[in-house]
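Listed below are the structures to be examined.
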Structure 1
Amino acid sequence: MPSLSVYLPYYQGMRHYQPGDDKGTDRASNDSTYWTFRTLQTLVMQDYNAFAPDVQHAWKTFEQQTAKQQYKMEQSYLRLYASHPKEAQRLLQNFEDKTMQNAQTLARRLTNNIITTMTYRTDMKYHFLSTQP
């Protein structure tokens, strides 16, 4: 679902990935990065016209901010690498860690927003009074 996906840069030279990046089977799991993003996409598809615009806007904004940070990091990396390669590698890893954490945090926030809206709609449809957005 490219229209609901986000671009995340990965660099050669990373020493590790985020916990959960190595998990992802055909069974939903709270500790899987794959399922963090796939859950959001699946929920959006329940009412694409209502939910997709907010998710697409959020990912577009995230990608634009990340691209600016990425450019700055790459410039710093190039300056550092010749004389301090280990420090340059740490810079790269820190950028990756922060970017991936921020993407997962945003995906969870968007997922929670959709679940809140869907819960409210269900409550109104079936006359439950348990939640209000």
Structure 2
Amino acid sequence: MEKKGSSSLNIALIHPDLRIAERNMLLSQCLCVLYTPKDEHFGIVPLEAMAAYKPVIACNSGGPVETIKNGVTGFLCDPSPREFSSAMEKFIGDPQMAEIMGSEARQHVVESFSTKIFGQRLNQILLDIARRKED
């Protein structure tokens, strides 16, 4: 974990080449996850973070709009330093809020994005298509 700025504030950069164990260790130690791609098609990172009980701060566009409940499982922001820093300040100022939102995030991922739920939705779509062909 790389420290930047304040001695009490740890910031870690998670990149694709990181081993899973290292990523999981960093996730376990962070307050929240920042996801900065603008107009990302879907993005697995917010789901992984929420599955690890971490709220997510992301751009209010693309995939995060579909996966993050603004103000419940994280914050959706305009892609500006001011918006992101404002959202980060909320968590830094109230770590308990981050913990509560992290629990909500975990529940949201389990209820909406687990492989079981995805499988059930896909199965229902296929059944609906098959029924329409029969009509």
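Bear in mind these aren't lab numbers, they're just calculated from the coordinates by the rules spelled out. The structure presented is a predicted model; accordingly, all values stated were derived computationally and were not measured. Cβ atoms are built from the backbone, for glycine too; each structure is taken alone.
Structure above, values below:
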{"item": "Of the structures 1, 2, the one that 20.2 was derived from, the read-out being mean count of other Cβ atoms within 10 Å over residues 68-75", "result": "2"}
{"item": "Read-out helix-only ellipticity at 222 nm (-39500 (n - 2.57) for each DSSP H run of 4 or more, over all residues; to 500), computed value -17000, structure in 1, 2", "result": "2"}
{"item": "Structures 1, 2, by distance in nm of label points 7 Å out along Cα→Cβ at positions 52 and 108: label with the highest value", "result": "1"}
{"item": "Rg/Rh (Cα atoms, Kirkwood Rh), for residues 76-123 alone from the coordinates reads 1.44; which among 1, 2", "result": "1"}
{"item": "Winner on distance in nm of label points 7 Å out along Cα→Cβ at positions 12 and 116 once structures 1, 2 are ranked, highest first", "result": "1"}
{"item": "Ranking 1, 2 by Rg/Rh (Cα atoms, Kirkwood Rh), the structure that comes out highest", "result": "1"}
{"item": "Source structure (of 1, 2) for distance in nm of label points 7 Å out along Cα→Cβ at positions 44 and 60, computed value 2.9", "result": "2"}
{"item": "Answer label among 1, 2 for the case where relative contact order in percent (Cα under 8 Å, 6 or more apart), calculated from the coordinates, equals 19", "result": "2"}
